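What follows is calculated from the coordinates using simple rules that are stated; it is not laboratory data. Every value quoted in this text rests on a predicted model; they were computed, and no experiment measured them. Cβ atoms are built from the backbone, for glycine too; each structure is taken alone.
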Structure I
Amino acid sequence: MPYLLKDDLAPKSPTIGPHDIRWEEPDCLLCGRRNWQTLVEAPDVQGGTGLWFAVVQCLECGLCFTNPRPTASWLEQFYPKDYRPHLSKPARRRRWPWLHFWQDRHGIPWHGLGRLLDFGCGGGDFLCRMRDLGWQVTGVDASHSTVRRLQRDLGLHVLHGTLPHPDLEAGSFDVVTMWHSLEHVPDPRAVLLEARRLLTPDGKLYVAVPNIDSLAFRIFGPHWFALDLPRHLVHFSPQTLQFLLEQAGFRVVSMRMQRRSAWIRHSARLAARQPEATWWHRLLRGHLCSRGAALYSVLTGQSDCMTAVAVPLEG
């Protein structure tokens, strides 16, 4: 069955009817096999369509991915106009003390004289920060309206589409970043292969994605905020992310857990609405408990967000 529709969660006037959607059932995006089992079923929370989707786990390599999924031409219908990652946050760009903290976490040089590509640039917040630091920045995003707005309002060099992109030349970037964008693409290996082609031999790739092998997923299950179905097509663990990067010709330099207490609070609020909610779900809605849980998750390597830094292999 390609979808599930729960009557108690269905909107009064759905914008997308389940029978209108075209579906596909891909092979495993990591090993190419067709041997999987259902891991979890969860609703489209942000899109408000009332549809539920399945995440399966490959029994050969362990990769988790949304399956079945809407075809590429249908995926954009599941991104609401107010989708948060597509919104600009100009106030945050003025908080320079926080930028020091951000830079320390991700390891990108403070003063930039190089060329940087941000894949899935969203609202352009990161591009503006790096441009202000001297980097020559380029963005790529799949949202037509977001690209037009960044070009018009912020004067950014942003291209519409995905990777590979015909306007980008080999060896033209010193840094490629993918902040919570790789999980959105139907073929992450093709995107990473192109990122390797675009990087200089001594360039670096930064990839941040949710971690399904996390304490938060085990606690919240279908109500884990970072599932974001069906917009998230791939659900990485540290092992499967490293395996995919190596397949694409990268060597992983580091894999770091990131603290995301806000994600835990969002997940707890979603879980607390359900009849089967536990006292633990309700407790984690608070700032103090969510921050403690986020810190514990990082220290034990179970955070629900991770960042990999990788460099191209020679040859």
Structure II
Amino acid sequence: MIKVCSLFAGIGGICLGFKQAGFDIVWANEYDAAACKTYRRNIGDSYLVESDIRKVKVASIPDFDVLTAGFPCQPFSVAGKQKGFNDKRGNLFFEITRIVDAKRPKVIFLENVANLMEHDEGRTFLVIFNSLAQFGYTVYYKVMAANEYGNLPQIRKRIYITAVHDNLCVGYKHPEPFELTLKSTDIIHRTERQNDIYYYNGTKLFSYFEGRMKDRLAIYRPTDTEVRWTKNQMCPTLTANMGTYLDRVPVVWDDFGIRKLTLRECLDFQGFPKEYYFPNTVSMDDAYKQIGNSVCVPVIRRIAEQIRLALG
């Protein structure tokens, strides 16, 4: 089997997509303790190293064919302060190149926010592109939307970068877009009552939302200044600050009141399988944050399938 090393593994969204495509995860690294609990419950335990990547010695990493990394996106996100490489999380990209330099895998796969292309007038992306190219890789990249490439009714665009080592003399092709068939109503069942912890009934926020949620079939995103609704009943982008600000979780109006999306619904909008769930040792706030920090699994799986075809 084709062996994968996963950096910034989070709760295993990228690992899961590659496993679904037939790859073997032989080593993974994640710093966040709560995310590691979720990863161990759902993806694997024996090969997961819970540590600051900057403290990991390359010699301790087993041989692998493909390196994957959903490296921290907050430094480049339009929702953040966009400090880029001036943010210590942005500098973590160079931990990837440290390992690439030593291991020279056949393929490198990276995922980040779409704004990475525009950050600092394109200079940030150029650094990343050139960093991979200088090690002898042909770099392919494309911004893909979850609804066009993963059959997920979520407004979520991400840049996906696949770098293939020139020694392989093989080409890579991005997956093709296809028609969205899954609807938000297939995920959100408004006639079914959810756990009381999700409802705003009887709180000040209920009155706040009630006057601003005109369409009961829409999904709303609370911000600092307004409550925005999304067109075509699409789910707004699930973000990492869902776990930081309690009112950042998308909101719906069902037959029993006004509530935030449940953890299960959020997992479904990211394409995680039904058997995937959070251990009871992970708080709800951490769980929401972990989902927003993760990836659309079906998009990852389709890219992994294309990588597998390239590698033969």
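Here relative contact order in percent (Cα under 8 Å, 6 or more apart) was calculated and came to 16; which of the structures I, II was it taken from?
Values: I: 16; II: 19.
So the calculation was done on I.
Who wins on distance in nm of label points 7 Å out along Cα→Cβ at positions 37 and 293 among I, II, i.e. which is largest? Please list the in-between numbers first.
On the way: I: 2.6; II: 1.3.
Sorting by distance in nm of label points 7 Å out along Cα→Cβ at positions 37 and 293 in descending order puts I first.
Assuming 19.7, 64 is Rg and Dmax of the Cα atoms in Å as calculated from a single structure, say which of I, II it is. It would help to have the intermediate numbers written out before the result.
On the way: I: 19.3, 56; II: 19.7, 64.
Computing Rg and Dmax of the Cα atoms in Å on every structure in I, II gives 19.7, 64 only for II.
Taking distance in nm of label points 7 Å out along Cα→Cβ at positions 117 and 301 for each of I, II, which is largest? Please list the in-between numbers first.
On the way: I: 3.2; II: 2.6.
Comparing I, II by distance in nm of label points 7 Å out along Cα→Cβ at positions 117 and 301, the maximum is at I.
Taking 0.50 as the value of FRET efficiency 1/(1 + (r/R0)^6) of positions 149 and 277 (r between Cβ atoms, R0 = 25 Å, to 0.05) derived from one of the structures shown (I, II), identify that structure. Display every interim value, and only then the final one.
Values: I: 0.05; II: 0.50.
Label of the originating structure: II.
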